[in-house]
Structure 1
Amino acid sequence: MDKAKIALAVACIVLGVWGYYHFADAAQLLRVLMVLGGLAAAAGVAWMSEPGKAFFAFAQESWQEAGRVSWPTRKETVQTTLVVFAFVAVMGLFLFSVDTTLAWIIKLLTGRTDG
């Protein structure tokens, strides 16, 4: 029975998208509402199935877990970002110098000149 409910949910989404394209002459707002209605109907049907209930429980637990996360302060975020930018700049200069040096060595070994 759950497979039929999931199939019905997918059909609701497909029907909403089909309505969006089939009624191309209708107002844009109505077309968007068709898609949103299809999504809402699909969510309602999916919620009635066992996998849907498990997914919604997982989503709710995930949201609660995100609330328990210790997020960095603005100062910590800015400092970390500056450290990353500085590291990228230093690595860029290092890789540029290595590339330039290797290119110079290759030109010296092959006898090529820029002239």
Structure 2
Amino acid sequence: MKITYREVNGYLIPNLKLPPEEANVRLGKWGMMYKSHLEKHKKVLFSTLLIQGELYQHCAEVEKQASEMYDLLIEQLKEAVGVTEELKEQDQMEWVQRMGNIEQRAREIVNNEIVFK
């Protein structure tokens, strides 16, 4: 690996670029939370992934897992507590309250099991 440098105010600064696959990765909510968690609490893993050029790909994988788990949990919890389209038609406020509770529970589970593990 050949590193080139540029001079800025008498200092040599390396010309570093993300690998092409890293530049195209877009992180969502879960991936950004995971990246922040690594940076603050798991500094060695964060640095290792960053140096190897695998940080964003790793966070994107966690994003995918968390999103899939969240969607699955929402459906399972809706079924478990009886939140249906009929309820939505009959009592919208009750439906909104139950869905808010379900979404909060699902977020907490995903955070504990995947993001902040």
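Quick check: 7.6 is what I get for mean count of other Cβ atoms within 10 Å over residues 65-72, calculated from one of 1, 2. Which structure matches?
1
Here distance in nm of label points 7 Å out along Cα→Cβ at positions 9 and 81 was calculated and came to 3.7; which of the structures 1, 2 was it taken from?
Structure of origin is 1.
Quick check for you: by distance in nm of label points 7 Å out along Cα→Cβ at positions 25 and 105, which of 1, 2 is greatest?
1
For percent of Cα pairs over 17 Å apart, for residues 33-72 alone, which of 1, 2 scores largest?
Ranking 1, 2 on percent of Cα pairs over 17 Å apart, for residues 33-72 alone, first place is 1.
The value -21500 for helix-only ellipticity at 222 nm (-39500 (n - 2.57) for each DSSP H run of 4 or more, over all residues; to 500) was derived from one model only; which of 1, 2 is it?
The structure behind it is 2.
1, 2: which one has log10 I(q)/I(0) by the Debye sum over Cα atoms at q = 0.11, 0.17, 0.18, 0.21 Å⁻¹, as calculated, at -0.55, -0.90, -0.95, -1.09?
Among 1, 2, the structure yielding -0.55, -0.90, -0.95, -1.09 for log10 I(q)/I(0) by the Debye sum over Cα atoms at q = 0.11, 0.17, 0.18, 0.21 Å⁻¹ is 2.
The numbers here are math on the coordinates, done by the rules we state, and not lab data. If you're wondering where the values come from, they're calculated on a predicted model, not measured in any experiment. Cβ atoms are built from the backbone, for glycine too; each structure is taken alone.
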